[in-house]
Structure 1
Amino acid sequence: MNGGNLLCAADNYFITLKGKDNVNWNGLSLTNCDFLMKNTKIENTSSIAVSATNCNYTDFNNCIFNVNSNGIRVSYFGNTNVCNAYITNCKFNISNPSTFSCDLKGNASGQINVFMNGNEFSGNNNIAAVIIK
């Protein structure tokens, strides 16, 4: 998705995003958009579960990542705005030992304010729970 806003949220149940017939899929790729994911479960990704590039506002709240790939990647390359990334009360169950749960990086004068609280990380000894660059 390029531009706009994405709201993937529910109050009393989980929204599940997975490949049809449990086949691996490439996850979500978001660019230049703001988004909120609340009570969302992502399963069976073969790439990065959620990749967000140059999004000024990213909010993951009470999400579950049951994936065998990388979890979240937030990259910000802007030079005029700041990216606020909220990751709260999420569960990362990453089965691939050579992947990451959260990768957050600001490049070329881009700044990311990271707010993390109440998250759980488990899996097959993945390479890193959180990478901040």
Structure 2
Amino acid sequence: MAHPRVEIRADVKAALATLSGINATEIQTIFRKEIDIDQLPEITVLTPRERVTRTAVDMVDRVVDVVVAVRRKGGDTLDDDLDNESDDIEAAVLPVLEAHGDDVELVEVTTQFGAKGATRVGQLELRFRLVRYTAEAAQY
């Protein structure tokens, strides 16, 4: 059995690959710091943090952050395009996460815009929180 975060990332990537306008080969697990215009669009699925809190003598809450980040180049409607894409991503990802956790929510959506030369580049980030209740020593 794979580690739960491995399964979460794989299932989120599979859900994203079903969305129109997203090619499965664009989905990464490493967020590149340097933007290469020729490599866009770029979609990244990360589980950068898991916090563990004891809730009973032998039980813990495992709170996993799941991040979907999208970088795209575009024109004057890039901000609108990313806002619309955020709705599609949220609708695709929430049901997948619900299958892995006891409590799931979208906690933050952020956008950033800039330029690389004459090309406008936008970044969209959706941060989800997934909570799993497990025995203290059990990941699964």
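Quick note: the coordinates plus some simple rules give every number you see, no bench work behind them. Keep in mind the model is a prediction, meaning the values are calculated, not measured. Cβ atoms are built from the backbone, for glycine too; each structure is taken alone.
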Inset, instruction - Work out which structure the value 0 belongs to, where helix-only ellipticity at 222 nm (-39500 (n - 2.57) for each DSSP H run of 4 or more, over all residues; to 500) was derived from one of 1, 2. - result: 1
Inset, instruction - Assign the value 1.4, calculated as distance in nm of label points 7 Å out along Cα→Cβ at positions 2 and 50, to the correct structure from 1, 2. - result: 2
Legend entry - percent of Cα pairs over 25 Å apart derived as 31 - corresponding label from 1, 2: 2
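Just checking, which of 1, 2 has the largest value of relative contact order in percent (Cα under 8 Å, 6 or more apart)?
By relative contact order in percent (Cα under 8 Å, 6 or more apart), the leading structure of 1, 2 is 2.
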Inset, instruction - Compare distance in nm of label points 7 Å out along Cα→Cβ at positions 66 and 98 across structures 1, 2 and report the one with the greatest value. - result: 1
Inset, instruction - Taking 1.6 as the value of distance in nm of label points 7 Å out along Cα→Cβ at positions 34 and 58 derived from one of the structures shown (1, 2), identify that structure. - result: 1
Inset, instruction - Using mean count of other Cβ atoms within 10 Å over residues 10-17, single out the structure from 1, 2 with the greatest value. - result: 2
